[in-house]
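Several structures are given next for inspection.
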Structure I
Amino acid sequence: MTAEELRAKIREVPDFPKPGILFYDITTLLKDADAYREAIDLMVEPYRAEGVDIVVGMESRGFIFSSPIAYQLHAGLVPVRKLGKLPAETVSVEYALEYGSNTLEIHKDAIRPGQRVLIVDDLLATGGTVKGTIELVERLQGQIVGLGFLVELLVLKGRERLAGYKTTSVIQY
């Protein structure tokens, strides 16, 4: 299945979550077992030889992809959560997103210095969420080997904010 065939499985929902926003609903891709498997395989491929120790997934749709990617790469899985969701000592960062701001947290002991980290999310838009996650990983002295996304919204130029990091996406709009 090609990236274009995967793209055709994503439903476009106008005016969600607010007027003027075109939402790309990946649930229509996820429910198709072959499409979901192919999406994961395409997201993993650029990182198979990178020696990834930890896959970081961002709340919440990033978990859908980071878990099977960590499994395929024989890597650990670390969740980055919204404020107040992690039970142990955390490191936090406030970040801007397409329509507001939020705070992300990671457990202080989630990544050891020098571990090779792949950050995964469903969508690259403006890059605000992933920039916050990069800051958290680097504060824990993780070495970022890449940033992997299912979907990239090219018009929002999020990739430009991520200069210096290997950034991959399967589907572009």
Structure II
Amino acid sequence: MSRIGRKPIAIPAGVTVTVDDANVVTVKGPKGTLSEKIHAGISVKVEGAEVNVTRPNDEKEMRSLHGLSRTLIYNMVVGVTEGYTKNLEVIGVGYRCEMKGKDLLMHLGYSHDVLVAAPAGITFAIPADSNGLKITITGANKQQVGQIAAVVRGKRPPEPYHGKGVRYEGEFVRSKSGKAGK
């Protein structure tokens, strides 16, 4: 049996979890509402202050979906209670970021400025002490926060020769040596 899938998910106070007939799990909490359609073969039951996920048989597909389904529901519960955060660093001479309303305006060495619009459920923040060199992305949906962080990083990925670009906080970029000398 799946070690992850068989663990019950504790429902914190202030969070409600509902499962409808189409196997759509909806989680409501202080930071918003998230819903996810779970595979029809996986059974999700709310029992008291716990959510239990079970599978009908030990076929390979059901075994893999068992742990996945439990993790998706757990991520929704954590998202509506605590939320998720990704931190990025902007490294390079003249590179900086600023807020333009709710959107993120980045100066990344191009001939034009790069504007990243904040989708629903995502907030950008630039810490006051960072001089526009750090970006914080927060939201309730773990997948959406990670995707937007990847989009922002993709505007100027870190390059291996000088290390300039946008990178995740704590990301190590291995530097290459330049052109061989004479």
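Coordinate-derived values only; no laboratory data. Just so we're clear, the structure is a prediction, and the values are computed from it rather than from any experiment. Cβ atoms are built from the backbone, for glycine too; each structure is taken alone.
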>> With FRET efficiency 1/(1 + (r/R0)^6) of positions 32 and 88 (r between Cβ atoms, R0 = 35 Å, to 0.05) as the yardstick, tell me which of I, II scores highest.
In response: II
>> Quick check: 0.99 is what I get for Cα Rg over 2.2 N^0.38 Å, calculated from one of I, II. Which structure matches?
In response: I
> Among the shown structures I, II, from which was the value 51 of percent of Cα pairs over 20 Å apart, for residues 24-103 alone calculated?
Replying inline: II
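Using FRET efficiency 1/(1 + (r/R0)^6) of positions 8 and 152 (r between Cβ atoms, R0 = 41 Å, to 0.05) for the comparison, can you identify which of I, II gives the largest number?
I
One of I, II was used to calculate FRET efficiency 1/(1 + (r/R0)^6) of positions 80 and 160 (r between Cβ atoms, R0 = 41 Å, to 0.05), giving 0.55; which? Don't skip to the end; give the middle numbers.
Values: I: 1.00; II: 0.55.
It traces back to II.
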> Looking at structures I, II, which one was mean count of other Cβ atoms within 10 Å over residues 40-47 calculated from, given that it came out as 18.4?
Replying inline: I
